[in-house]
1. Comparing mean count of other Cβ atoms within 10 Å over residues 65-72 across 1, 2, which is largest?
2. Looking at structures 1, 2, which one was helix-only ellipticity at 222 nm (-39500 (n - 2.57) for each DSSP H run of 4 or more, over all residues; to 500) calculated from, given that it came out as -2000?
3. Tell me which of 1, 2 gives 8 when you compute relative contact order in percent (Cα under 8 Å, 6 or more apart).
4. Among the shown structures 1, 2, from which was the value 3.1 of distance in nm of label points 7 Å out along Cα→Cβ at positions 233 and 457 calculated?
5. If mean count of other Cβ atoms within 10 Å over residues 161-168 comes out at 21.8 when worked out from the coordinates, which of 1, 2 was used?
6. A value of 4.0 was derived for distance in nm of label points 7 Å out along Cα→Cβ at positions 185 and 209; which structure in 1, 2 was it taken from?
7. Upon calculation of Cα extents along the principal axes in Å from the atomic coordinates, which of the structures 1, 2 produces 72, 55, 39?
Structure 1
Amino acid sequence: MTSRLWTAVGLSAALLLAGCTSTPVDERPVEEGPAGSVPAVCDHVRPGPAEAPAGAVTVDPAVDGDLTDKTMANPPGTTFWLAPGTHTLTTDLYGQVIPKDGNTYLGAPGAVLDGQGRNLFAFTQPASHVTIRHLTIQGFAAPHNQGVVNHDSGDDWVIEHNTIQYNDGAGMMAGARQRIRGNCLRENGQYGINAFSAGNTITGLVVEGNEIVGNNTDDWETQRPGCGCTGGVKFWAVDGADVRGNWVHDNRGPGLWGDINNNDFLIEHNLIEHNDGAAIVYEASYNAIIRDNTIRGNNMVEGRMFAGRGDPFPAATIYVSESGGEPRIPARTDRIEIHGNLLENNWSGITAWENADRFCNSPANPSGDCTLLAETGECAQPGIAEQPHYDDCRWKTQRLDVHHNRFVLDPTVVECSNSLCTRMAVLANYGTFPNWSPYTGDVVQEAVTFGQDNRWHHNEYSGPWTFMAYDTSGVLTQTKWQSEPYRQDEGSTFVVQEAG
């Protein structure tokens, strides 16, 4: 990784690239990641207490189901200390732990909770203020889209310094105000984290200092093409999330994926590298700050898939899809701010995309969800053609501000001989259906490219970067990208000009 700093990015980005971190000294993991700025947690998780704390109930690994039985027998607020060894939950499919409010589960060094490939879930039901620390949790057989820890998305859980690995489904689900810190989330069948709570909005989520690696071992996108159900972490309807200081790497699919009606995200100081898909996808969502991350070697598998089938779509490393800043929805910003990041030798850069055919009540929106500004029933003819429904019934890629980032691309490293791996883009498709849609034709292409305040400026480029705007019909040179009518990347520098 280059050590060169550029003066305009601000102090926090400089500290990141210099190997500094905002994590307090007493919270540092045992080892650091390869950039010196994020924790290498896996195989170095902070150990738990070697003896049972005063007042704690000791759980015996030699007694099958002892953790379940003692949880049931003790009152809310009890602390349980799992002694060294492998703990099991009987051979029943539904052998599980059902915490009570305020329970704490602490693992001694060497304490493993093993689902034996039989139990579906480890910790279930919606108790609140549950704490789980210093455990290895593995071998559970959660179904597709379900999770092993906090299966029912209880609120105010604290999940710290655990190794959650080799499970089917997701390593964990998430509830409101959940704190996920210092964990190794490794090689789970679908996700490391599935931040989803059925019928609810998750507020105040913190994902900090974790190593999230090798997830989606079951390759769900191959099993269910187009499912959009893979990667390191998936966020659904999360309002307020801090995702900082994580090492997100080598996941099959995207690294971090916010999908449908997320809002108020802060994604900062992460090292995101070598994920098969995009480093970050922010889709059908609102108001986010993506800053001071190191992002490298991502999207090689999925980018090559697009190129291999001759698809000109600019598959991106940061993919902003039908997402934008919205001042009417409260957040720390009213924009999508992407700044102070280093993107180094990924497959392409940032794509800002809006699907003209995807809106509330459209066949291209099969989930049935609507925006945060409208109700599905309002988004039908004739009312959808009039304000405010014309604007509020679609997720808009708007108020995107891409600035003071450094984009480095060496085609010999990426192993790409054409411009398919070198693109920045802001574009939409030509609207075609349904026939009553007010967004047919080029109205969304015009809006996303010229009318919705999407701006690149004051970035630094190194390499043969190319650009795409409006649609996929052609590739723009740097000069055309900066000139009328696009007028992008004012104040930016280009170390290597494009050929020709």
Structure 2
Amino acid sequence: MASLTRRLFRTKPAEEIVAEGGRGEGGELRRSMTLWQLTLFSVGATLGTGIFVILGQAVPKAGPAVLAAFLLAAVTALFSALSYAELAGTIPVSGSSYSYAYATLGELVAWVCGWCLMLEYAVSVAAVAVGWGEYLNVFLRDLLGWTFPAALVHSPGDRGGVVNLTAILIVLLATWLLLRGASESAGANAVFVVVKVVVLAFFCAVAFTAFDSGNLAPFAPMGIAGVTAAASQVFFSYIGFDAASTAGEEARNPRRDLPLAIMLSLGVVTLVYVLVALAAVGAMPWREFDPESTEAGLAVIAKQAAGATWPGLVISFGAAIAIASVVLTVLYGQTRILFAMARDGLIPKIFERVSPRRRVPVANTLIVAAFVSVLAGLIPLGQLAEATSIGTLFAFAIVNAGVLVLRRTRPDLPRGFRTPFFPVTPILGVVLCLVVMAGLAGVTWLAFGIWMAVGLLAYFLYGYRHSRLNQGTR
């Protein structure tokens, strides 16, 4: 039993993880991504559907104090972002929190973390892809007066759906970009991010023309309880800032650029969220926000502020671009995490095969794309998508704990960034993640428990037996 426990919690030396960086079966990943591209990767993964939808659901809970809710959520995310920045600068590889857990807490914890990330990335990108068709339909309706038939934008059994063809199309488009290479994917994402930031800036410009300071009073009609309730909801708009950490083996200067990209992306996203929220609640009384509305609230506000329909058209276009960017970056992150897990022997080798010509994991990307396409096109995700939140928070908690462990066990390792106010910052990061997890619905915990049980079964049937670390191979 003692021997089994040692094997399950055996850590992989950080130097070994870093030394293997970029190498896969058949070739190496290409180091081509700059600080600018890494930052935009994280912004692209974070700045998505959240601000277009969740603002309308959060305002009725907090009133104008939704501004404070976004700032509170940003502070909560900041603790984990600081820990991600330190570990990304210390262990700059593709596995993100999976690799960090392997170096600090052991193989079993790393597997659980990687399994959580599979849930987070695969299901979330499918859920986001499902929403793309609806935003595309809003854009086409306002522009041409024509929409896709319900049978092609909804899953079977959902509002007359047969197959969500639009969701499959956006996944295939993202897959095509990923197969062209990391640099090309980063370039396309940069265009997407610039477009959606410009669209949100356009919304602010239009909404501020109708700004009424009287709409901000009373500032916090629901008190502190309303602010914290809204903060718990909008927190999930910040998930994605860690996307740059999945590109550790394709960054030109990872020790310097990964920590900077993570922190810069969080700063950019927070600034955009606060400005958009201020413009929204200033242009429309908070009591008029409809939490049940399925259309983008920002489009409604823009139409009212301008007294015309065309600003709503621009906002709908921005939402479609925002979702496309999220699909691209999250799909990328999923493939790189699987690449790292396959290199360690925990999943089949096919996921670590690198095309010598394209320098990307082609088979890995195609398998993930096929799986996500099936989820997005045929399965109504419903509350299963909410389970992605608990997987994300679990991974965040592991990263915060990893900083505490690695500072104690390997103080000698070179670090591109050090978390300030150690150990208070990572401890608060763990606590805040656990607090938010505790507030999630029972059905979410049930889905998470089932997923974890399947994951542990997969580990003991395959991962444990094929682990290169436990087999003594390098």
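1. Details: 1: 17.6; 2: 23.9.
Once mean count of other Cβ atoms within 10 Å over residues 65-72 is worked out for each structure, 2 has the highest.
2. Checking each candidate, the match is 1.
3. Values: 1: 8; 2: 32.
Traced to structure 1.
4. Values: 1: 3.1; 2: 3.7.
Computed on structure 1.
5. Details: 1: 24.6; 2: 21.8.
Attributed to the structure labelled 2.
6. Values: 1: 1.6; 2: 4.0.
Derived from 2, not from the others.
7. Working: 1: 72, 55, 39; 2: 69, 47, 41.
Clearly, the read-out refers to 1.
Every number here is computed from the coordinates shown, using simple stated rules; none is lab data. What you are looking at is a predicted structure, and each value in this text was computed from that prediction instead of being measured. Cβ atoms are built from the backbone, for glycine too; each structure is taken alone.
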